[in-house]
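The structures considered in this document are given below.
Just so it is clear, none of the values below were taken in a lab; they were calculated from the coordinates. Just so we're clear, the structure is a prediction, and the values are computed from it rather than from any experiment. Cβ atoms are built from the backbone, for glycine too; each structure is taken alone.
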Structure I
Amino acid sequence: MQTGIPFYNLAPMHGTIWAEMADAFQNVYGSCQFVLGQAVKNFEHAYAQLNQVKYAIGVSSGLDALLLALKACGIGQGDEVIVPANTYIASILAICHVGAKPVLVEPRPDTYNINPELIEQAITPHTKAVMPVHLYGQACEMDAIMQIAARHGLKVIEDNAQAHLAAFKGKLTGSWGDANGTSFYPSKNLGALGDGGAVTTSHDELANRIRLLRNCGSLVKYENETIGYNMRLDELQAAFLSVKMRYIHKWTAERQQLAALYQQLLAGIDDLILPITHTQATHVYHLYVVRTRRRDALQQYLAAHQIGTLIHYPIPPHLQRAFRHMGWQKGDFPIAEELAATCLSLPLWIGMTSEQVERVAAVVHKFYST
C-alpha cells in the first residue's frame, strides 16, 4: 500500500544524525553555558568560514538578522530600501521595524529574483540601501546589483534566508553585501530545531555594531554602549546547527539531484513552467517551485493522491492587510501578482527518494492528461 508524500519531512534527515545531535545537547547541558557560550562562538567561526566572510554573528531569527543588519548600516527613519515585490513578508517587516520605507521592485518573471534593470529607476534621494532576496534558493544577479549600489552610494543587505551555499559567478550569497541576514528556521536548508539566524559581513565595524545590538547594547556585562535588543542565538541551537553544517554540502547536492530529476520528468508538459536558473547563478532548491494557470486544481488533484504541496506565497506583500497604510493597490506589481497566482511548491526534502519524485511527477502527468 502506497503511503502519502508530505510536502516536507524532517524525520529522514534527523534520523541519520540523531546520535550527533544528542551529543551536542549533552555537551551544552554539561557546560552550563546557555547564553553566548562556546557553542555560539564555535558555530559563528565555522559559519563565517562556510560563507567565505570574516564574521558571522548568531542572532535569534532571520527577521532579526535583517533588522540588525539594517540598523548597523545606519538605515532608519525617513530612509528608503529597495526590495523585491514578491519576497516573503519578513524582508519588508525588517525595513519597517527600523522606521524605513520599503520600495518594491518587480522580479524577473523567469528566475523570480529582483530585476536589476528596474532598480535604478526606483532610486530617489531618500534611497539608502538595496535588499536583494535570493528567492527559493537561487542567487540574484549580484554583480549588477553591486554596481548599481556603488554608483549611487547605497548599502547592500542580502536576504540569504533561502540560499545557503548558492553563488553568482562563483561568489557565495551572503558574502556580497555590506551585512547580510540569514535564517535557520527548521525547514531551511540549514535549519535549527527552533528559530535562529545570523548576520554575515566582512566589515569589522559592522560586525562589532551587530554584536552590541543583539546583546542589549553590551559587550561587557552591565556596561551598555547603545540601545540594543535581546536578539541572541540560543546556545543549544548553535550546537545543533554546528552538527548539521557538517552535512550541508552533501545535503545541497542531494537537493540539486532531486530537482534535476523533477526537471527531467516534468519537461514538456503544456502550461507547466519549471524553475529556470540564470546561466551564471547556482540554485540550491530550498523550494522546487513550478508555475501553472491551473495551480489550484493541480494542488487539489495532488492532495487527493496524498501528495502535499504549498503555495509560496499566495498573497503578495503589497496586498497584505499589514501594509494597507502604504497605499499599494492590486495591479501595482503585476508580475508579483502573477507569480502569487500561479506558483506551486512540490515536495523536496532530504531523504526523499527518487521513487517518490517519480510518483509526484506521474500524478502531475496524469492531471494534465485527463
Structure II
Amino acid sequence: MTRIARLFTALALGLSTAGCASLGYYAQAIGGQLDVLSKSRPIEELLAEPATAPELRHRLAESLRIRDFASHELKLPDNGSYRRYADLDRPYAVWNVFAAPELSLKLLEWCFPFAGCVSYRGYFAYADAERFAADLRVEGYDVYVGGAIAYSTLGWFDDPVLNTMLRRPEPELAGLIFHELAHQRLYLKGDTAFNESFAVTVELEGVRRWYERQGALRVYAQYLERKTRRDEFTALVLKYRARLEAVYAAPRPDDEKRALKRETFAELRREHAALKARWGGYDGYDGWFDDGLNNARIAAVGVYHQYVAAFQALLAKHGGDFAAFYREVQELARLPPHERATMLEKLSTQTRAR
C-alpha cells in the first residue's frame, strides 16, 4: 500500500469513529500530513544538486550519518524515515495543546484510532491550535500551546528531516532523530509518560555514544552542559508540581487553593531567577515563564521525564545492550497499566536513592 493510500485508509477509519466536532480536527491532520509529504525530497538528491546551499548540504549529510548510526548502533528501525528532507517554511512542525482543570494537574486526554489516548492535541497550524485552546479556556481550563519541531507518525509514513529540526545544534538534531525513531521502535497506546520517557532515554544514550564514537569530547561536553541546565530546570518544575499536587489534594476551600496556586507560581519564578543567576544569566527558559504559568504548562513537563531514571536503570542493568533493553521494555509494555506504573515508580525511587 502506498503512503497516500495508507493516509486515506487512516482517515476513513478515523472518521468512522469520530463525532461531528472531530471532523475538522481529522481534516487538518490529514491536510497537514499531506503537505509534509508533498514537500519532502530524498536527501541524496539534494546532496547531488549544485544549487543546494553549503550549510544545508553539511547538515543533511550529517543527518544521514546520524540516521545510519541509529539503526546500526542503537538498533532502531532501518527504514525510510529521516532519509528525506522537507522545508515547511514555519518555525514548528506542529503545535500541541495541553489542558488541565483550574485546580488539578491531571491533563485532559484525547483518543485516536492509532495513537491511542494522549494528553495533548496536535495541530499543523498555530491558528488552529489557538482556536481550540481558546475554546478550552472558555470552559475554564488552564491551557498551554507548545510548538514542537518534530513529531513521529509511528512508522505509518517515512518521517522526513524538517527545516525546524535543523535549527537545533548538531547534538540536539541527533537526539531528535534517535527520539523519534524510538517511538517507531516501541509505542504503547494510551501511555504518554511511558512513551516519552522511553524515547528520552534512547535519545540521551544515543547522543553520548554518537560523540564518543567520533571522539568529539568538546562537542559532547557542551551538549552535557545544556543537558545539565535542562535537567535542573526539569527538577525545579517537578519540585513545584509536587507542591501543587499537595495543594489541590488537601481538604481546603477552592479560594484558598487558588491563592496558594498563585503563591506557588511566584515562588517558582523566584527560584528560577536564582537558578538563572547560577547559570551565569542563561535565559533559555525565560520564554517558558513569560508566556504565563498554569497547571497545563507545569503538567506537560512531567509527562516527558517522569520515568527517564527508571528506563536508564534498565539500560544499565543490561550493560548498555539495546537489544536486551528493548526486550525488557516490551515486557513492561505488556503489563496492566497499574502494575507497569508501579514497577517504573519503584525503579525511579531506587535510582534516586543511590
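If you line up I, II by distance in nm of label points 7 Å out along Cα→Cβ at positions 22 and 150, the top spot, with the largest value, goes to I. Here FRET efficiency 1/(1 + (r/R0)^6) of positions 206 and 318 (r between Cβ atoms, R0 = 25 Å, to 0.05) was derived from just one of the structures I, II, and that gives 0.95; the source is II.
Where is distance in nm of label points 7 Å out along Cα→Cβ at positions 142 and 286 largest, in which of I, II?
Values: I: 1.4; II: 2.4.
If we compare distance in nm of label points 7 Å out along Cα→Cβ at positions 142 and 286 over I, II, the biggest value is for II.
Computing relative contact order in percent (Cα under 8 Å, 6 or more apart) across structures I, II gives 22 for structure I. Here P(r) over Cα pairs in 10 Å bins from 0, in percent was calculated and came to 5, 22, 32, 28, 11, 2, 0; which of the structures I, II was it taken from? Considering all the candidates, the number was obtained from II. In this comparison of I, II, the computed figure -21000 for helix-only ellipticity at 222 nm (-39500 (n - 2.57) for each DSSP H run of 4 or more, over all residues; to 500) is attributed to II.
Who wins on mean count of other Cβ atoms within 10 Å over residues 246-253 among I, II, i.e. which is largest? Kindly include the intermediate steps, with their values, before the conclusion.
Working: I: 14.5; II: 11.9.
When mean count of other Cβ atoms within 10 Å over residues 246-253 is computed for each of I, II, structure I gives the biggest number.
Across the set I, II, distance in nm of label points 7 Å out along Cα→Cβ at positions 94 and 262 reaches its highest value in structure II. Taking mean count of other Cβ atoms within 10 Å over residues 46-53 as the measure, the highest value among I, II is held by I.
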